Structure formats: structure tokens, C-alpha cells
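Read through the structures below before going on.
Every read-out reported here was derived from the displayed coordinates using simple, explicitly stated rules and does not represent laboratory data. Note that this is a predicted model, so its numbers are computed, not measured. Cβ atoms are built from the backbone, for glycine too; each structure is taken alone.
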Structure 1
Amino acid sequence: MTLTIDLESPLGADLEPLFQRHTAEMHADTPPDSVHTLPKAALADPAIAFFVIRDAGLPVAMGAVKDLGRSEAEVKSMHVLAEQRGRGLSRMLLRHLLAHAREAGFRRLSLETGVQPGFAPARGLYAREGFTECPPFASYRPDPHSVFMTLLL
């Protein structure tokens, strides 16, 4: 296993399958108005640090930290390919995002995820890493299909 995790542009051509599968999974379980994924062009914003895990050079996971201002940030577009799950990549990626957020000086890191059963493993990971449920943050509004979580850094 030759794993790397690096800051990259979300516009890399070899990342397209990762984005397609992420988007498909989000829309499979969640009503369209409750899907909060950002298109890859929006993730190319300078306020967003976008990371990719590669295994032997192939992209297998992605995640980002978006600066919300006021020392707060948000986890965005965290996704591990289904066939790569169970290897600890989600934990590795989340811990990398947490380390980045701390090094960048953020004091709070928040996220939005789904309530559907398919999101249970993600919610469990976030809880094990110290995130707790919170009210909607930033521009989010209450949504019966969303769970909001936060962590003081």
C-alpha cells in the first residue's frame, strides 16, 4: 500500500471519476434540495484547501476544508471510493483535515452530513473524532435530511 495525501487542485482530470461517484451517491439517498455538495469548480476557490488520497498514484479519496471566516471552517466533499472503504482511509483523511484546520488557526470545524442510514458510518466516524451535533451553521437552514456537527479545535 503506497498511500499519499496531498493538497491538489480539484480540477485534475483524473479526479473526475471520484467526483462523479461522490455526486451519484449523494443524490441516490438524498432529495436534491438537501444535497450540499460543491461542484469541483467551486472547490477550486482559494478559501478551500482540497486534499486527495492516492494509492500507488490513483485517487481513492478526497476531502476539503473551507474557510468560513471568524476562525471557523467546514469539512466539504469528504468521499472515499466504495471499494476502498474499510481500510481506514476515512479516518486518515479526516485526521489530515483536522490537522490542516488546526495548523491554519481555525478554532471550530463544522460539517453537514445526511441522516439516511448510508451516512451512519460517516456520522460514527465524526463522533469518534470528537464532533457533536449542533444547529445549522453558516448559510445552512434546518433540514430534516441533514445532521450538523461541530468540533472546537
Structure 2
Amino acid sequence: MAAKKKPSLGENGTLIAENRRARFDYAVEDTMEAGISLVGTEVKSLRLGKANIAESYVDVDGNEAWLVNANIPIYEPAAQFNHSPTRQRKLLLKRKEIDTLLGETQRKGRTVVALKLYFNTDGRAKLLIGIATGKQAHDKRDVKKTRDWQRDKARIMRERG
């Protein structure tokens, strides 16, 4: 499966939320960019930089893909016209992309996780999703050991000049 182009968060693109834990818990094999169907108060809350996708995942149900467990807090000034913070949100993907996700999730041990939520350069909310397999405990320990060694090595090199 060919990877889509990476999202550009350069000039006007702004990162809203990132699921840093996903790269530690999962081995991400492929990424894909998806639009999100949002209501007005959700967009206003995202513009304030408030969102949490740490425990969210993508559920493929027939012809549609849904973002589950993402928390976009209520927008206080909207009062009674607010949204539900943890409602399921429809992902805007092409039919071929949904079929790909459906095929990948039916394989053993694969899941689709949300990696980043951001506004692209056109000002539209996008979600970077990844097809991933879960890491074993020993794999996580290896990653942590490597990261600690790199930090210690950098400290030693700084001290020696």
C-alpha cells in the first residue's frame, strides 16, 4: 500500500493535538490523512487549541469510518448550543481508502490509531491516522533503553566538549 504524502504543518498549518503515546505503544506501518466532520462549536474549540486524542482510535463500520473516543471540550461561549465532547465523529475518506482500512483491520493484530489532529494550510481540520500493530513489552523496553542511551551519550559529548 503506497503511503500518502505527509501533511505539511509548515507556514500556516497548526498542530492541535498529538498522540505521542501511539508511537510508543504501536509500530505504525502506514499513515493516511483524513478530514473530519465537525460542528461549529467543535471547530471553535479546536481553534483555541483544546483537544485530546490520546486514547482515540478509528472504527471502520461498513461504508464509513468513525473517530471514537476523541475529546473536544465544549466551547464555553456557545452555552446551550454546544456539542457532546466525546461523540463519535465521521472521518471523510474516499471509498478506496475505507476499503484499505477495512482490509487492514481484519488482519490479525492490526488497528487504526489517531496520530495527529491539525489544521492544514487551507484552515481545514485534518486527522493523521496510522495503521499499526501493537508492540510487545520487550519492544517497548528496547525503545526506552535506546532513548535513554542517546540522551546519556549527548550529555557525555557536551561535557567533553
### Message
Matching task: 31 is the computed value of relative contact order in percent (Cα under 8 Å, 6 or more apart). Pick the structure from 1, 2.
### Response
2
### Summary
Computing Rg and Dmax of the Cα atoms in Å for each of 1, 2, the value 14.4, 41 comes from structure 1
### Structure with the greatest value (metric mean count of other Cβ atoms within 10 Å over residues 115-122, set 1, 2)
2
### Message
Say we calculate mean count of other Cβ atoms within 10 Å over residues 59-66 for every structure; which of 1, 2 gives the highest result?
### Response
1
### distance in nm of label points 7 Å out along Cα→Cβ at positions 75 and 91 - highest-scoring structure of 1, 2
2
